[in-house]
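Down below are the structures I want you to see.
Where a number appears in this text, it was derived from the coordinates with a stated rule and is not lab data. Remember, it's a predicted structure, so these values are computed and weren't measured experimentally. Cβ atoms are built from the backbone, for glycine too; each structure is taken alone.
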Structure P
């Protein structure tokens, strides 16, 4: 029998551990501090205005933060983003935190509800993020950006209508979708000529990212 001292058992990480998230996206300690503060603010404000459901907080790291952060792996050089219907800031605030400090970075957080904009503005100000809150309907905003994104906003045919001003200005689209992504893409092709592909999500085995390089309306005869 060995006389070597017994090593303590490694501490098991919870499924929604921020440590697992940090390792998955190689987040820095500074980025993680900002993300943790964002989550704390989200929980604090959620008690007042129901920004997200309880399940969103319970699976914040493994589902929602990772869902948002994975977009940067698909467009690592993109600095200017528009997040349409950002709601509580997913994915926009996560992207802003991860791009903080990059010269030229700017995230437009487009949200039509004023009460959500108050929350977004507080997070942006407290964390000094490279983001601008735009209190407007998505289809009424024309922004020149590298990427237009959205999460849980509308089915793809309707979402393309919202994103059309950005797409016309040359943006690439990265839309976070669920298991209906393929059906929605087929439906969208009835009214749009699309250069698009579906990418498997890192955060959800049923999730997909709709990557659209170009989109033009089909003329109806």
Structure Q
């Protein structure tokens, strides 16, 4: 592991120890965040699977009814029945926060509350299967919107999980080991300097004592 390019001083040692404490605290917080994001992601993934199955089944039923209606009605009559829709919808988007990630919440409102407004035609000249297809699609639209919301949420959470994972790894495998090795190096260097200073002091002391003893002998 490459050492940080710093001077081996006591002030630098203190600064690096503070950085190491902060890095370890940040590492723990990020790991906790990553684990909670993964928990949220897995819960949403299960809901996504359930909603997807529900939507696929409903669309299959609607398609089946539409195919039967297409067989019973002429193409011109079918097109004329559906060309001018009576109902209109508006979509509202808000956001909620999941572990510092802003995820969307979709809400749609119909212009009229009357369920019959989904049928833009009279019932006399159309097949009942067309009514069933439109009813199935109308009922499924809310679920499809929920599915779109969940899939977007999963996409955003997955991006945040990956970003958090990279930061955790950078701290765990690069920054923290680098700080630890640099602290160890500076500590050894300071201890080595202290031993050198102690050795020099002992030599100076011996010299002073010898000189003092020499002076007494010849006094």
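Miscellaneous remarks
- Which of P, Q yields 0.8 [distance in nm of label points 7 Å out along Cα→Cβ at positions 75 and 163, calculated]: P
- At a computed 2.6 (distance in nm of label points 7 Å out along Cα→Cβ at positions 99 and 147), which of P, Q: Q
- Among candidates P, Q, the computation of semi-axes √(5λ) of the Cα gyration tensor in Å that gave 33, 21, 16 used structure P.
- Answer label among P, Q for the case where FRET efficiency 1/(1 + (r/R0)^6) of positions 187 and 211 (r between Cβ atoms, R0 = 35 Å, to 0.05), calculated from the coordinates, equals 1.00: P
- Test item: relative contact order in percent (Cα under 8 Å, 6 or more apart) calculated as 16, pick one of P, Q: P
- Structure responsible for -11000, with helix-only ellipticity at 222 nm (-39500 (n - 2.57) for each DSSP H run of 4 or more, over all residues; to 500) calculated and labels P, Q on offer: P
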